[in-house]
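Rule-based calculations on the coordinates, nothing more; no lab input. Treat the numbers as computed from the prediction; the structure is a model and nothing was measured. Cβ atoms are built from the backbone, for glycine too; each structure is taken alone.
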Structure I
Amino acid sequence: MNNQKEKVVVVGAGLMGTGIAHAFASSGFTTVLVDTNAASLSQAKASIEKILGDGVRLGKVSEEKAKESLANLHTTGDLSEAAAGANLLVETVSEQLAVKKAVISQAAPLLAADAIIATNTSALSVTEIAASVDCADRVVGMHFFNPVHKMKLVELVRGLATTDEVVARTRTYCEQIGKTSIVVNESPGLTTSRMSALLGNEAMWMLQEGTATAEDIDTALRLGFNHPMGPLELGDLTGWDTRLSVLRYLHSTLGEKFRPCPLIIKMVAAGRFGRKTGQGVYRYEDGKQVPGSGLKASAL
């Protein structure tokens, strides 16, 4: 597989789509990032430029390499145009089955004949998503982690029809962009989302009950278990709207232990999604957490 001849389409210019597009563009792939929102595309390109610029300043990336990476990156609002002849499509749109199906069904007929269709879903059924196209054997889960340029893991999810050959080819893509992949047989929540959702939900129950402050709950996980982030910080980064969607799905498929904490439901109803709205469990200014801003039990 010669990545210089490979065309990769990433659909959705949110945090994950931006990171995935950066990973492929900086690894030599012709990369097209697609989103119907022009502002999101502009923001995504600026974010990728910043990642590359920081890499140059830190001596991790040469200026020539950064320029090549940007030259590999293209943006458009036209999915049909972007999908034409592409070898790999990675959709990273919102965690709604109907939306993901619509994207894949529109793109599939336009891709290269043997193209791999990957979904970055963190909890939804790859088999159900694949049911929207005639080539279900070429649909695979490709679950990246945020921030993509720092996180090395990719969960590859085998749907009911996914072939061994497609899994092997997708693992090669992961290797080419410097990621380590694990293979998961489809199950609600996969491995990481299932564990993370349960941990974050329990942390919110503890916060709601006044067991400890938000800061101390997060400190306990960071220092007691060597986690890079606490579960409440991670929820703010992921977005509590996304976390709530995942929890509701897991609750419906795996049972009562995944029932969403009422505090998460309340926060989402109030628009406190996390970093992307400037307010979640913590408050954020210029993208940075404001010290001492964690939700207090007395205010709940």
Structure II
Amino acid sequence: MADRRLQVFHAVAKHLSFTRAADALLMTQPAVTLQIKHLEEQYGTRMFERRTSGISLTAAGELVLSYAERILALSDEMETRLSEMTSEMRGTLLVGASTTIAEFMLPRVLGEFNALYPQVRARLIVANSESIQRRVTELTLDVGLIEAPARLPGLESRICCEDELQVICAPDYPLAGAERIKPRDLVDYEFISREPGSGTREISDAYFEQHGILPASLKTQMELGSPEALKGVVATGLGFAIASRAVAEKEVMLGELLAIPLDPPLRRGLYLVHPKDRFQSRLTATFIQFAQSKMQEMRA
């Protein structure tokens, strides 16, 4: 029920492209351009800078985006609460997940949830754990699934399952013959790391520090923003990485990578986070319970 111009603005701001926004909204590009023109005329200010290389948000556009996300989230919440009055599970579910969970665990969770509740529209935002936490506190996400406990105030964390991190490397890498690897044994080898803000990075850094190794002393060759990129570089033999056991399962089965447990084992919890004091719809509560149960089942 949110104003259509606001929905169009939000799509353009997120895609930073009139063409991609039009595709996402199933509209023509001229229709999208016209809606933005009317919105800018209404408030008497430009919200986008048009350049030959593309578009970007103006300061006014950044302000409008921050309000648009909250307004659209409240509109979705209203729709969900109204549908609950009719006892029908429907509405929009705004889910955020860290890249590891989103790519290797969440597709099955969302697919099976949609099969049970076909009137629910799930929107998935993928980012690192730090970004997901922030968006949950800003109320632009109903629930987040991340790789470390929430650190920001106003969030409630609940562990949904346990995950093990292992060393992954190419079959011909010097570490390949080991059955288990102590953290001290890794300092002489090239390290392919996840980026700062990643839950995997946070956990692995803490593990090294716990065993007397400063993360800065490792031979870090690259910092990469996704598990797929990490695996691709490791497969070339450039170095080793530390990743979730789930990340490399397929490549290990195909013989493209090896996964070697750490000694002592490096385990972490995967967490569901949601606002502590905000109204929680029946839809959100049902999804939290379903996701927690399904992820425990998957990691068992």
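Comparing relative contact order in percent (Cα under 8 Å, 6 or more apart) across structures I, II, the highest figure comes from II. One of I, II was used to compute distance in nm of label points 7 Å out along Cα→Cβ at positions 20 and 124, and the result was 1.8. Which label is that? Going through each structure in turn, the value belongs to II. Starting from the value 2.0: which structure in I, II was distance in nm of label points 7 Å out along Cα→Cβ at positions 116 and 244 calculated from? Computed on structure II. Can you tell which of I, II yields 65, 51, 37 when Cα extents along the principal axes in Å is derived from it? Answer by label: II.
Between structures I, II, the greatest calculated value of mean projected area of the Cα convex hull in nm², for residues 164-203 alone is seen in I.
Comparing distance in nm of label points 7 Å out along Cα→Cβ at positions 12 and 196 across structures I, II, the highest figure comes from II.
Look at mean count of other Cβ atoms within 10 Å over residues 156-163 for each of I, II: the largest one is in I.
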